[in-house]
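Dropping the structures in below, format is structure tokens.
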Structure 1
């Protein structure tokens, strides 16, 4: 899968709200005060994706939460989008 295809799939998942959030991601969201709406905003506004070989995830960058703060998302994309963690 290409970075462009991942970015398109993540944006689509945000629009349709068809993605999964791992328990680890929920924990990080709670620690950082990030809401699900913040995540959806970051997914919808993301501008790039890059493969992170060590973690075997895609880092989705350039998106912002509802307040305009940047959020980096780590996702796995197969048939579905799984949010693994956030920064």
Structure 2
């Protein structure tokens, strides 16, 4: 996604937090079962789905390392502040 390319991902775990499989902000597609049939179905849907590459890149930038570090730092500082006040 950082290269403005959509993805096909297994619809579990961390992918659920990073890949959007519906609406105007779609960044990829999920396959729901770890089977050849499920993956092939996702590939077929992928072939006929239109993706907005700018929206994909924009979405991926939300997970940039510097942004993650900043959010984590702010979260920790807030929790420390709440704990000591």
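A few notes on this one:
- Origin of the derived value -12000 (helix-only ellipticity at 222 nm (-39500 (n - 2.57) for each DSSP H run of 4 or more, over all residues; to 500); candidates 1, 2): 1
- Among 1, 2, structure where Rg/Rh (Cα atoms, Kirkwood Rh) as derived comes to 0.92: 1
The numbers here are math on the coordinates, done by the rules we state, and not lab data. The shown structure was predicted, so the numbers you read here are calculated from the model rather than taken from an experiment.
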